[in-house]
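Heads up, there are several structures right after this.
Throughout, read-outs are computed from the coordinates displayed, never taken from laboratory work. None of the values given here were measured: they were computed from a predicted structure. Cβ atoms are built from the backbone, for glycine too; each structure is taken alone.
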Structure P
Amino acid sequence: MHIGIDARSLTEAHPSGVSVYTYSLLRELFQLHNEHTYTIFTSGFHNPSNAFIADLLTHDNVAHVHHGWPNKLFHASALLTGHPQIDSIVKNIDVLFAPNIHVMPVSTVVPLVLTVDDMSFAMYPQFLSSRRKVWHTVVRPSNVMKRAQHIIAVSETTKADIIRIHPECAEKITTIHSAVPITPQRSVQPQDLLNLPEQYILALSTVEPRKNIEALVQAFLKYTDRNPSSALHLVVAGSPGWKSQRTISVMQNHPRITYVGYITEEQKAVLLERATAFIYPSIYEGFGFPPLEALRSGLPVIASRAGALPEVLGNAAYYIDPYSIEDMITAFDAVTNDAVLIAHLQKAADTTVSRYNWHTTATATLKVLEQAI
């Protein structure tokens, strides 16, 4: 069987959750002992040669086809004319795998298997910028899901959310959990992270409304007012997003908050290694990579009781109401001062992390791809 894969997310300048999922899954999928061949598809002005693509192409049964049109032109042409179709560029594929909802120009002859990581765009449209709202209107994710032969949901929560919004898709959804992210091994030294404080709670997230960083900052400001002698700091790492300017300004002007912006994988490892605890106050998640990475690093984790986070993290996290500032303030004290709680969370973390591995995810994904033919 020849499997085509829409790997355009792997060309992102700053890898996101989708690109990390795509790389982690494909890396394991290509290592499975099977008779199938794979072709990964990308598009853009420049043929990508980043670490993600280079590592995946070390496998003998994997080829790469690149289309020279920039993605915006490729999307516009596909939406307006239906061409070019991916299966006319990547020849003779038996099934197309799309690791995320995108403009999906593929002929009706070829089965489409689609991964849906969350339904935030439909459930929380107020958290989308005007540009993203237009994008989702144009892409019409509901049409892509209806077109798909089969849908992979990354959690039972995401599956339930899809069915709630698109009950007609219920019979073609399989839940396949993701796992702790994998990134290419590189011999790169992390850049200096500017005098990290001795004791800090770490947040890894794009600074945007759904991730709830503004409320986190408000909670920490109140915490510092109430505890002026505390040594605890807050460190936030992640790219600026929509409506982030005011929150970033507050962080940059507070002596006990450090905002480091977008970070490399090597820098992330340093931040996790040195942190006292981790917090993920997101209002909605379809899975949740960062808190799972924090659990693997042995950190006590504070997480929202929202979306798929309780499903994924189980009893290995201290849960908060993402809309409650007081919940967050209480959590700061709990995960830094309560030795019994910290020991419980760290013990539970090992069991939780061991439940997820990419071999299981890849094996289940391959089964769905084979059955789609």
Structure Q
Amino acid sequence: MSRTDPLERIVFIDLPDVPDLRVGGFDLDFTIPLPLEIDGEAGDVDLEEITWEAILAGALKVLAYRPGHRDAAYFRRFVRAVRPDINGELTEAAIFKARNGDLDLAEELFLALIGLFPEDPQPAVNLALTYEERVRAALHAEDRGEAERRRREVLAAYRRALDIDPLFPDAHFNFAFFHSEMADHASCRRHLEIYLKYGTDSEKLQQARALRERIDTEGLGDALFREAVAAIRDSREQQGIEHARRFVRDHPDTWNGWFVLGWGLRRTGDYAQARVAFEKALELGEPQADTLNELSICNLELGDLAECERCLRLALELAPEDTRVISNMAVLQLRRGDTEGALGYFRTVHEIDPDDPVAARYLAAISG
């Protein structure tokens, strides 16, 4: 999101006092100035810009970024009366924007929905899902500080939803799977239990039971596993590797433990030992794009370009739009001296995610 004031193009205007003026069945209060979103400077208001759509856009902007505004309740009633279907319309638009990588606009639309329907936890859950994409992008770029900052945004959004409705099933379901992705399986299991008690979606219930069973049978709630992941994520790789080694000694048939061990070893540059760990993870578990991608990095650094490509192609079959895998395919082409081939892959990444920092950096460097 832009660091400038999001309300810098909002002005408040007084409407002329016209008796019995109604908009969409809403009685206007002429003592309350209405927000107007304008194209130019805040001091210049073109009369042609004063339309109900521009006022509606201004009201949504205020509700998104200043939900505590003194006239927020009035703006809320105004928008709901003028556009009674606004909840569905904005939700559909925001989800579309998020899926197409326009996370800034998706965030603004979900914030507007939160301001517009403060009693509904669903917009906060949708906002959390949008923030999750930013966490993944930061982890892809290995920007740990940014990843942690974005992770805190996700947690705050889910907590906002649960403050509204502590037993809201969708919040617990999605929060559980985010915790699982972040390897916080103890927190994941707590939210799974709540969803399994109050959820009603049969498919989600099945997924929740399967994840709970995996956590229990594979020992993913184990303190050593949590400490290993936390240490590696905090750049304490040697400590994390030590915890991971102890975990795989206790749980030798758990693929996740071998994956975490390989992850730590790969980050220290011990590519040979990391490759052994990732191969063990693949032997024990189902093929995973993440594991294949990590294994490809090890093979690349060890000079086995053919095996690197094999892993990446398998990963792409599992996750054809995973920008991390596509970026690594581009890096492989660079290692082979195929600049045009690398550019093609990086352009694909840019098309999928225009904000991808890795692709942007390489495209700028290659293009000169």
- Comparison of P, Q - label where relative contact order in percent (Cα under 8 Å, 6 or more apart) is highest: P
- Item | Read-out helix-only ellipticity at 222 nm (-39500 (n - 2.57) for each DSSP H run of 4 or more, over all residues; to 500), computed value -22500, structure in P, Q | Q
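If Cα extents along the principal axes in Å is calculated from each of P, Q, which structure is the one that comes out at 66, 42, 40?
Among P, Q, the structure yielding 66, 42, 40 for Cα extents along the principal axes in Å is P.
Computing FRET efficiency 1/(1 + (r/R0)^6) of positions 156 and 196 (r between Cβ atoms, R0 = 35 Å, to 0.05) gives 0.40 for which of P, Q?
P
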- So distance in nm of label points 7 Å out along Cα→Cβ at positions 12 and 284, computed for just one structure, reads 6.1; which one of P, Q is that? Q
- Task: For structures P, Q, calculate FRET efficiency 1/(1 + (r/R0)^6) of positions 76 and 268 (r between Cβ atoms, R0 = 35 Å, to 0.05) and state which one comes out highest.
- Result: P
- Of the structures P, Q, report the one carrying the highest value of distance in nm of label points 7 Å out along Cα→Cβ at positions 236 and 332. Q
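When FRET efficiency 1/(1 + (r/R0)^6) of positions 68 and 324 (r between Cβ atoms, R0 = 41 Å, to 0.05) is computed for each of P, Q, which one produces 0.55?
Details: P: 0.20; Q: 0.55.
Comparing all candidates, it corresponds to Q.
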